[in-house]
Structure P
Amino acid sequence: MVCTVYEAPSHGAKTKIPVRVEATGTSPDSLTFVTGNLMLFLDPSDMVDSIRYGDRLGIHAGVLPTEPPKNPHVFDYKRYLHFQNMHYQSFVKPDSVVVLSSGHGFKLWAQAYTYRDRLLTILQKHFPTQNEYAVASALMVGYKDDLSDELRTAYAETGSMHALAVSGTHVGMVYMGLYFLTKRLRLRGKWRLLESVFILLAIWGFTFLTGATASVLRASVMFSTYMLGKAIWRNASAWNVLPASAFGLLLYNPYFLFDVGFQLSYTAVAGMVFFYPRLYKLFPPGPRWADEGLKVLLVGAAAQLGTLPFALYYFSQFPIYFWLAGWIVVLGGAAILWGGTVLVLLDNLPSIILWNADVFQTLTGWLGNALYFMVLYLNKAIVGIQSLPGSVISDVWIPGWVDAALYMAIAFLGALMVLRRGKWLAAFFGLMGLLGVYRISTLSVKQIQRTVVVYNMPKQKRLIDFFDGRHVYALSDTLTTKQENFTAKPNRVASGIQQKTQVMLDEPQAFRSDNLLFDKPFVQFFQQKMALIDDARWVTAFDAAPISVDVVLLSKGPELSVAACREKFPFGIIVFDTSNSRRKVARWQQECTENGWVCHDVRTQGAWIRAASTE
């Protein structure tokens with residue numbers, strides 16, 4: 001297969017490389033020209049890390065269609081790739097990839113990625129610790145691959161994640177800084193056009209340098225529209241600029257409409273434009289220092305109000321102290337962004353100006369140290385806010401129609417603030433009352449749920465949830481918190497779980513609760529009986545009379561036939577979890593098909609879910 005890298009690779013546990021396929025075949029002599037996009041997944045290595053935008057690759061690997069989610073309520077990666085016009089993926093070994101040639105992308109993008117790499121090298125030199133370098137690179141150039149999970153969580157739970165994803169906030173900081181400088185020049189007449197051109201070039205240079213994500217593009221288009229209007233002595237209304245920029249971006253790429261960042265960006269700006277001036281009028285005048293702090297607070301509150309339904313829908317949480325983190329992130333982020341710009345300029349000046357290079361290096365060192373400590377204490381402040389009591393409302397799950405209803409409720413509030421008529425207040429409380437009734441009805445259903453879920457787990461691990469009302473009993477192997485949350489947390493949140501009891505599958509002693517009995521290899525949950533067979537001896541050494549069960553779960557690839565299991569444990573369905581090898585499961589499935597037995601393969605069919613009978 002021959003393909004070309006059309007975006008910068010993303011680095012993490014797996015290196016993800018989006019490529020445009022040009023030819024495929026079983027050998028170099030049998031290549032057939034094709035078109036389409038493909039996501040490559042590779043283990044990190046020096047060779048993989050050297051792959052750049054515009055490289056043409058030769059790959060020896062199979063291609064698979066992207067799969068739908070295998071566990072309930074988890075992130076739909078197939079849908080995500082679909083909206084990027086990508087429907088296939090390939091898991092490739094590093095020694096199966098060779099770089100055939102380079103320089104096949106657009107020169108503008110190639111140069112932008114090259115400059116970004118140079119900036120990251122400069123930041124690595126001045127930010128020696130991992131967390132500080134990761135935040136500095138995210139703040140300044142939008143590079144988030146080096147952020148730790150703990151740091152991501154801290155910024156997300158304080159409502160500060162927008163600072164680590166280069167967005168309209170950063171473009172606004174660039175614009176305000178440039179506007180402050182050019183305003184001091186007091187340009188008039190034809191020079192006014194030069195001012196606008198200068199600011200536009202700076203904004204779009206920053207946009208391309210950070211990869212031109214949807215949120216940055218939106219902000220750049222919006223500011224460009226505003227600047228063009230200003231250049232011809234016209235002030236464009238935000239309510240004209242906002243839809244005009246959206247229309248232009250959607251003409252360029254209609255799939256932006258389904259991009260989470262695009263949605264959050266537009267709703268945040270709409271919230272700020274509409275609610276900020278109206279909220280500001282509610283407060284009496286105060287001293288200038290208090291007034292400026294109030295403005296930052298109200299801008300953050302207006303943005304949070306605009307994004308609240310989407311935040312609950314996509315992230316199932318709401319940060320309580322967003323207002324406190326907002327002051328720190330906005331002011332600190334602006335200082336770090338502009339200080340970083342000066343740092344980059346000073347770091348490059350000695351190579352341009354040969355005299356007094358030592359002076360520039362000394363200044364660069366001082367500024368680099370100052371920025372390092374600013375980022376260090378910014379991280380400490382965010383982690384400190386995260387640790388405050390009740391810092392986040394978490395585990396909130398709402399369906400799509402409730403998300404739309406919440407936006408309708410916000411619209412009613414907006415109409416009330418503008419028109420000041422009681423019917424809008426009545427409409428708001430009426431809608432919230434209906435949502436309250438829905439909430440109570442769903443909680444009553446969750447109180448009586450009796451469900452078993454065998455999850456699709458990676459790395460041959462096992463996890464079975466038994467939902468007894470809002471209490472879950474989790475039978476599992478030894479799992480990390482990250483592994484368990486990635487697989488089961490979305491389903492548990494959607495099911496309204498408030499309490500969890502962990503039971504280890506390899507523990508020899510039995511476990512008993514009011515409605516669950518686990519005594520290897522048997523499990524009884526209410527009236528549903530299961531046999532968990534992870535060793536052939538549970539069948540071959542079973543001397544008692546056959547015991548009928550509802551479900552047999554085969555794990556860890558025991559050397560057994562389905563017929564042998566059925567002879568000892570007559571079942572209604574047999575389930576194969578992901579701890580079994582593909583070859584063994586294929587043999588068992590063929591045996592089930594030949595004999596008409598019902599089976600379920602968790603690896604290919606997804607999690608097995610069944611409601612337990614109480615009778």
Structure Q
Amino acid sequence: MIRIGGGSGYWGESDMGLPQLLAEPDLDFVVFDYLAEITMSIMARAHAKDASLGYATDFVHSVIGKNLPEIAETGAKLLSNAGGVNPEKCAEAVRAKIAEAGLNLSVAAVTGDNLTQRAGDFANAREMFSGEGFPAADRIASINAYLGAFAIAEALNAGADIVITGRCADSALALAACIHSFGWKRDDWDKLSAGSLAGHLIECGPQASGGNFTDWEEVEDSLVDAGYPIAMVEADGTMVLTKPRGTGGAVTVGTVAEQLVYEIGDPQAYLLPDVTCDFSNVTLDQIALDQVRVAGATGRPAPASYKTSATFRDGYRIQTLWYFIGRDASAKARSFAKSAFKRANRKLAASGFDEYTETSIEAVGDDTHFGAFADAQDTRELAIKIAARHPDPKALTILLKEASGLALAAPPGLALYTGGRPSPSQVVRLFSFLVPKQDVPISIELDGKSLVYSENPVTIEASQPDAIDEPALPQSAGDMTTVLLRDLAYGRSGDKGNNANIGLIPRAKLFAPWIWHAVTTQVVEERFAHFLEGRVERFYMPGTGAMNLLLHDVLGGGGMASLRCDPQGKSYAQILLDMPVSIPRKLLREASLA
């Protein structure tokens with residue numbers, strides 16, 4: 001068995017994870033996930049200005065620099081995608097820290113994911129989801145393929161104590177630890193899927209140990225000291241998820257299940273560079289306090305291509321918040337916002353600008369995020385967000401000026417915020433496409449020496465998974481009652497580009513048929529009609545009784561491109577959990593006694 005800690009979930013995360021994990025006995029690896037599509041574009045801009053930048057500097061200074069004696073003493077190996085668009089320089093900076101401390105640790109850099117200089121090669125590429133054509137080369141900010149785990153494992157095999165990569169699948173870091181430790185082969189599909197699941201469960205740090213948990217009240221008082229997750233993985237791929245002793249949060253079936261369904265799309269076809277994962281029959285069992293046993297992941301052959309993400313510049317946007325207090329605050333705020341746009345549109349026309357590419361008025365405080373199912377009464381406090389997008393940043397300053405100028409002619413109750421005026425920021429959009437693996441050479445450099453490495457992926461056509469039967473309702477239900485979905489299920493949501501993923505896990509598996517038959521695609525379409533522009537898919541996971549929902553084209557462009565208050569769909573589970581569901585009273589009694 002090996003013990004893998006998850007020390008970071010994104011760039012800018014707290015640095016409290018590593019000291020916790022290094023204090024645990026017999027820890028073998030710590031993985032650090034720093035990258036997202038927008039992170040890559042930010043790092044690419046930094047690298048364009050200074051060739052020595054383009055990586056997560058806090059990994060060097062706050063993680064490595066502050067913990068080197070403990071890292072060396074424990075012997076735990078660190079694996080991180082902190083390299084961003086410049087893994088070599090990140091590795092150099094880490095080596096400098098090691099030298100300053102007078103220690104002897106080997107550092108490897110895995111490269112090959114950065115395809116930005118090859119933008120011209122992809123002119124005929126089509127976007128994976130929308131089918132759109134490739135952006136003009138002069139608009140490209142970054143292009144990175146999601147690499148897999150075997151190159152990282154090879155660096156470990158060669159003696160690396162710290163491995164730094166650029167873009168790779170988030171879960172590949174933990175999978176590499178398993179491949180290195182257990183000698184898994186490229187066609188050990190079930191094991192590769194299980195190792196990927198271990199990485200998926202810990203890649204978001206304390207999100208698996210109480211963070212973002214539906215029942216947040218249970219862990220509220222201890223989250224200030226939230227424990228970072230540890231996956232104790234066995235050679236056959238089964239594992240126990242836990243956290244360091246004495247830390248806050250909790251590791252329960254509920255907290256782990258929420259991370260299981262997080263952003264996986266079709267749970268029978270979660271595509272990763274090294275394997276096609278099937279998590280539909282994964283089981284979760286609480287075996288002790290803060291210990292959940294995870295089993296049942298299966299796999300099929302990996303895709304023949306790397307998913308590749310390009311980010312590109314697409315004009316500018318501006319957004320500004322205004323606050324109204326008093327009776328009819330919602331009506332006053334909306335009137336103010338509409339007037340601001342009327343003034344700005346007049347000034348645009350007079351100044352020779354085209355109309356705004358996109359505009360947005362969103363209120364926070366009057367239930368509008370619930371669409372047709374809002375139930376808020378007249379609110380006396382409201383924040384209104386005014387946002388717009390335009391190719392020319394000067395056109396956006398007109399909107400801000402006119403909104404500000406309207407303040408003295410606004411309805412009563414406008415509370416002036418003096419935190420400074422926003423300025424236009426560049427819109428960065430995501431373009432996802434496929435690149436054949438043979439077209440992406442990978443290199444490994446270990447302490448200044450190049451290692452001979454060939455990816456040699458196994459190219460077997462993946463078989464289709466067995467069809468899953470929908471859960472059936474019993475013939476006789478008995479006396480029925482209506483409760484909120486949150487009383488029956490946990491929920492977690494997130495994004496993939498412009499799509500949102502909502503996972504629902506029954507609190508008791510006997511609720512699963514009733515949730516499945518209540519939360520239909522039609523119901524979800526109605527609940528999100530004010531956001532949704534595409535279709536809704538749903539998938540059943542018999543191992544846990546969970547349901548995974550995939551809402552297409554629902555985030556207003558997603559990520560940094562969206563003008564929405566929630567461009568990543570993080571609140572969508574909370575919106576859905578407020579819907580009513582009919583269920584037999586006897587099931588509620590049975591669940592309470594279980």
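We did not get these values from a lab; they are worked out from the coordinates using the rules stated. The shown structure was predicted, so the numbers you read here are calculated from the model rather than taken from an experiment. Cβ atoms are built from the backbone, for glycine too; each structure is taken alone.
Thinking of P, Q, which structure, once log10 I(q)/I(0) by the Debye sum over Cα atoms at q = 0.10 Å⁻¹ is computed, gives back -0.93?
Numbers: P: -1.09; Q: -0.93.
Label of the originating structure: Q.
To which of P, Q does the computed value 0.55 (FRET efficiency 1/(1 + (r/R0)^6) of positions 55 and 303 (r between Cβ atoms, R0 = 41 Å, to 0.05)) belong? Derived from the structure labelled P. With mean count of other Cβ atoms within 10 Å over residues 87-94 derived from the coordinates and found to be 16.1, which of P, Q does the value describe? Here the read-out was taken from P.
Work out which structure the value 0.10 belongs to, where FRET efficiency 1/(1 + (r/R0)^6) of positions 119 and 255 (r between Cβ atoms, R0 = 30 Å, to 0.05) was derived from one of P, Q. Please report the intermediate quantities before stating the final value.
Numbers: P: 0.55; Q: 0.10.
Computing FRET efficiency 1/(1 + (r/R0)^6) of positions 119 and 255 (r between Cβ atoms, R0 = 30 Å, to 0.05) on every structure in P, Q gives 0.10 only for Q.
Figure out for me which of the structures P, Q the number 14 belongs to, where relative contact order in percent (Cα under 8 Å, 6 or more apart) was derived from the coordinates. Write down the numbers at each step before the final one.
Numbers: P: 10; Q: 14.
Only one of P, Q returns 14 for relative contact order in percent (Cα under 8 Å, 6 or more apart), namely Q.
Can you spot which of P, Q the value 17.0 was calculated from, given it is mean count of other Cβ atoms within 10 Å over residues 407-414? So the calculation was done on P. Given a value of 0.75 for FRET efficiency 1/(1 + (r/R0)^6) of positions 207 and 447 (r between Cβ atoms, R0 = 41 Å, to 0.05), point me to the structure among P, Q it was derived from. This value belongs to structure Q. Assuming 0.30 is FRET efficiency 1/(1 + (r/R0)^6) of positions 151 and 415 (r between Cβ atoms, R0 = 35 Å, to 0.05) as calculated from a single structure, say which of P, Q it is. It was calculated from structure P. The value -7500 for helix-only ellipticity at 222 nm (-39500 (n - 2.57) for each DSSP H run of 4 or more, over all residues; to 500) was derived from one model only; which of P, Q is it? Working through the options, I get structure Q.
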